[in-house]
Structure formats: structure tokens, C-alpha cells
Structure P
Amino acid sequence: MRIEAGQVAVVTGGTSGIGLALATVLARRGVNVMIADVREDAIPTAVDLLSRHPGRVVGVHADVGVDADVDALADETIERFGRVDLVCNNAGVVCEMAPMWEQRPETWRWLIDVKLMGVVHGVRTFAPLFIAQGSGHFLNTASVGGLIALPNLAPYNATMHAVVGLTETLDAELKSVSKHLGATVLCPGLVDTPLGRNSAALVPPGAVATPVDGEGDAMRDAISPTDVAEAAIDAVGAGRVHAIVGPGADIVARQRVKALLADLG
């Protein structure tokens with residue numbers, strides 16, 4: 001799908017990290033953006049920051065794990081802008097680092113509700129709008145962790161794999177309806193964002209999140225959110241199903257394919 005001025009995009013988790021970068025790249029290109037975030041107090045600052053760009057930006061509170069919130073987000077977007085062309089299902093959280101057998105059920109439910117069901121709710125709500133208008137595209141944020149094993153992050157790893165497979169299936173289903181519909185899954189490597197801190201601030205009772213983000217050597221090769229966003233939007237424009245971004249991400253993808261082929265015997 002070509003990204004053009006005057007289009008309308010929805011970005012969940014839009015007040016920081018990759019979400020804010022996506023909103024910035026889109027607004028800079030003249031796309032009108034509706035950002036949604038569960039952190040209501042962060043919305044005014046993000047909208048103010050984005051107001052310097054050509055695209056109009058509006059922010060609303062929404063918890064993507066609640067289907068009614070996502071329905072309300074769609075209604076508000078249509079009321080404000082009249083249509084939707086791109087939906088970036090980007091909201092996410094990360095869990096604590098621990099072996100899978102030590103991860104709490106509450107942590108699993110939290111990651112599934114936000115990172116998997118958040119995408120499901122976005123598709124269920126916005127796909128009919130895309131189909132009715134004859135065009136539209138989903139950009140679903142996953143991770144390189146959706147292509148490889150991530151020891152000690154099983155709930156995160158599992159939901160990332162689910163989002164990759166979900167998006168591949170979604171793209172096939174949408175294209176069976178119209179060549180003007182589609183989906184892309186974003187799989188970045190390590191990104192310099194406050195995901196850990198934000199997750200720790202949002203963790204529900206019983207669940208456990210990583211309290212801090214990577215530091216020092218661990219972040220040396222981290223890619224900037226802006227670079228990730230630019231690559232993601234370029235992938236949407238090129239009609240690619242996968243946007244695999246970051247140093248070494250291509251190696252990871254090739255290693256997975258090689259391992260799968262080797263296991264065929």
C-alpha cells in the first residue's frame with residue numbers, strides 16, 4: 001500500500017518507543033494519525049510533540065486488551081477523520097526473565113491479552129472497515145523473537161510467534177478479498193525503547209514484568225525506534241509481509257530457515 005498525505009492511520013501504544021516513532025514518520029509524511037495508549041497521562045505530551053508535522057494528530061485512551069476499547073477507538077477515528085487506511089497494532093509489554101516453568105499464569109494472561117489479543121481485537125474491528133472501503137493495511141508489531149527462541153522470555157516469545165503467524169494468515173485472507181488489502185508484520189531486533197520501564201509500571205496484580213530496560217553493552221547494537229519505523233513503513237509501501245529490521249536480524253531469519261530445512265532430514 002502506498003503511504004500518501006491525507007491518509008489516516010491508527011497507532012496503538014503510540015506515546016513512546018516504536019509507536020511514537022511510527023506516528024512521527026507517518027505525520028511527517030502528511031498522514032493523519034490517531035494514537036491510542038493505555039497510559040492516558042502520556043497522550044497530551046505525545047500529541048503536542050507530533051503537532052509540528054503536516055499530518056493532524058489526535059490521541060485517545062484505549063486498552064487494546066479490551067475489545068470494547070478498540071471498538072471505541074475505531075468509532076472515534078471515523079468520527080474524527082472519516083476513514084482509516086492503516087492500522088498499526090503496536091501496543092506491547094514484556095515479562096520478567098525466568099524459565100518457562102517459573103512464569104506465573106497471570107503473566108501469561110497479561111502478555112496474551114495485550115500482545116496477542118490486542119492484535120486480534122484490532123483486526124476484528126478494523127478489517128470490516130477496510131473491506132467495506134476496498135483498501136487498507138495492517139502493520140502488526142512483533143519482534144525477531146517471533147522468529148527464534150528467546151530463553152527465559154517464554155510468554156513474550158510465544159506471543160511474538162503468534163503475531164507473526166497471525167499476520168501471515170491475515171495477509172493471505174485479506175488478499176483473497178482484494179489485492180488492495182494486506183498485512184505486514186514488523187520483526188525488529190533489539191530496539192532502544194522504554195518497554196521494560198513502561199511494562200513494569202503497567203503490570204497487573206500477580207504478573208511480573210522486567211523492571212528496567214537494557215543498558216551498556218546489551219544496548220550497544222540497539223536500533224533506534226525511528227529507523228525501525230522508517231523500515232516498517234517502507235515495507236508496507238512495498239507490499240512486503242515481513243519487515244525484519246536491525247543489525248543481525250537477517251542472519252537470525254536465515255538461521256531459522258536453515259534449521260527448519262535441516263530438520264526435514
Structure Q
Amino acid sequence: MAVDAAESVDTSVEIGSALVRLRRATGLPVAFGGLVDSGHRRMRISELNGTSTDSLRRIAVTTGNGLGGKAVALARPCAVTDYSASRQITHEYDAAVAMEGLCSVLAVPVVVRRRVRGVLYGALRTAQPLGDRTLTAAVEAARDVEQALVVREEVRDLLAAARPVPPERGPAWEQVREAHAALRALAPRIDDPTLRAELLAACGLLTEGPTPDVVRLAPRELDVLACVASGATNATAAERLGLRAETVKGYLRSAMRKLSAHTRGEAVSTARRAGLLP
């Protein structure tokens with residue numbers, strides 16, 4: 001499936017932010033990166049941080065060629081101490097690398113669902129080994145991008161699944177409810193507050209929205225109720241949400257009290273009628 005313009009922009013933003021974090025964590029003077037096209041044939045460098053020239057911008061790196069192309073082909077991090085002299089890579093891009101004055105370079109692929117979606121590079125202008133600390137920081141930066149992209153794709157798929165559901169909300173709507181519960185459980189584990197807020201806002205699009213007179217549930221009360229609505233037991237809800245079973249029971253009791261419900265099922269039905277759950 002081709003990456004559309006909006007998705008490309010979102011991914012570029014994530015890569016740009018990751019490059020900032022990578023330089024901050026490692027002290028590397030230069031970081032850059034870009035997206036792999038939908039056909040997996042090439043990666044175009046679009047994001048630069050710390051560079052002194054534009055020699056690397058918009059370079060189309062073919063899979064297997066150069067350091068980044070090798071990282072794409074192998075779907076694992078690759079590094080060289082002296083780029084221009086290395087026998088581990090091909091040298092189609094030596095002129096651009098030399099113009100920027102880079103020597104030691106590492107490339108870390110961003111892999112989402114077994115597909116390489118982008119590459120992050122870090123580089124020194126001197127020929128010296130890039131240690132484990134630098135490699136670990138680069139891998140962590142790539143993982144941050146991967147997590148962000150997984151969440152964005154799940155939100156996109158969830159919204160796409162919800163759109164064709166007819167007003168009578170047939171069996172397919174149960175899948176939407178299950179996905180809603182899964183995403184509510186995922187949101188608290190996301191460190192990035194902006195991305196977490198985007199995910200919760202997307203979850204809100206799947207509900208009708210609370211009516212003016214409905215009581216407000218706390219986020220964790222709604223998380224627990226969403227799990228219960230998908231058929232989860234207290235123990236299963238606790239595992240999904242990273243909570244103790246007794247804590248789940250407490251949130252559920254509180255939600256039931258606020259909704260004036262006497263049973264779990266009644267609480268779920270009331271929450272759905274109030275527009276709090278899909």
C-alpha cells in the first residue's frame with residue numbers, strides 16, 4: 001500500500017524529532033534520516049540535523065547500496081568507522097558524504113510490522129568507533145518512531161473500520177468496540193503526551209460523545225469499563241491495563257456508582273447510551 005501524503009508528513013515529523021533526541025542523547029554532531037518508499041526499493045533522505053551543507057538532502061538511497069541501503073536490506077543496524085574507505089558497503093554516495101565531511105556513520109532502520117519504514121543515521125566527522133552507548137541510543141530513537149507509527153496505523157485502521165458501520169450497528173461493530181478497548185489500554189503506556197492525547201482523541205471519535213447531563217468518568221474508570229465492555233474479566237482487564245485486579249475492581253465499582261448501575265452489564269449499557277463507549 002502506498003504511503004499517502006499525510007502519512008508521509010506525520011512520519012517525517014516523527015523522524016525529525018527522533019534525530020533531535022538522538023543527538024541530545026549521544027552528543028553526535030550530525031544526524032539525518034528519511035523514509036523508505038512503499039515499494040521498498042529506495043529510501044530518500046529528507047530530515048537533516050546538525051549538517052553544514054545540503055549535500056545529503058533528497059538523496060535517494062537504493063536498497064542494498066551504501067550504509068543506509070544495507071541497513072534497509074538487512075533490517076538491522078549497520079555502522080562503519082571510515083565511510084569512504086569501508087569495504088563493508090558500496091560507495092555510490094561517497095561524494096555527498098565527503099562534502100558533509102562525515103567519517104564514522106551508523107544507520108538504524110525503523111521497522112514496523114516487519115517492514116522497514118525509514119532509516120535514522122548518526123555520524124561523526126572523525127574516524128573513530130561508535131560505541132555501544134551510541135548504538136543503543138540510536139536503536140531507542142528508532143523504537144520511539146516505530147511505536148508512534150504503530151499507534152498512528154492502529155488509529156487509522158480503527159477509524160476506517162468504523163466508517164462503514166451502518167446505523168443499526170451489526171456484528172462488525174463488535175470489532176470496533178474491541179479495538180476501542182485495546183487502544184484505551186495502550187494509551188497509558190505511551191510516554192509521548194502529544195501522541196497519547198492524539199490516540200485518546202481518536203478513540204473519542206468512535207463514540208457519540210457524552211450527553212450534556214451525563215456524569216464524567218475518570219480516564220482509568222473509562223479504561224476499565226471499555227475492557228469490561230469487550231468481555232474481559234477483572235483479571236484480564238488488570239493484565240491489559242497493567243493494574244492489580246483489586247485496583248480494577250475499585251475503578252469498576254466507582255464507575256458503576258457514578259452511572260447508577262447495579263451490574264457490570266448495566267454499567268456498560270448506560271455508558272453506551274450516554275455516548276461514553278462505542
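Each of P, Q could give FRET efficiency 1/(1 + (r/R0)^6) of positions 14 and 246 (r between Cβ atoms, R0 = 30 Å, to 0.05), but the derived value 0.90 comes from P. Ranked by distance in nm of label points 7 Å out along Cα→Cβ at positions 150 and 230, structures P, Q are led by P, which has the greatest value. So Rg/Rh (Cα atoms, Kirkwood Rh), computed for just one structure, reads 0.95; which one of P, Q is that? Derived from the structure labelled P.
Each of P, Q could give distance in nm of label points 7 Å out along Cα→Cβ at positions 78 and 238, but the derived value 4.9 comes from Q.
If mean count of other Cβ atoms within 10 Å over residues 22-29 comes out at 23.9 when worked out from the coordinates, which of P, Q was used? The value was obtained from structure P.
Given a value of 20 for relative contact order in percent (Cα under 8 Å, 6 or more apart), calculated from one of P, Q, which structure does it belong to?
Label of the originating structure: P.
Where a number appears in this text, it was derived from the coordinates with a stated rule and is not lab data. Please read these numbers as outputs of a predicted model, since none were measured by experiment. Cβ atoms are built from the backbone, for glycine too; each structure is taken alone.
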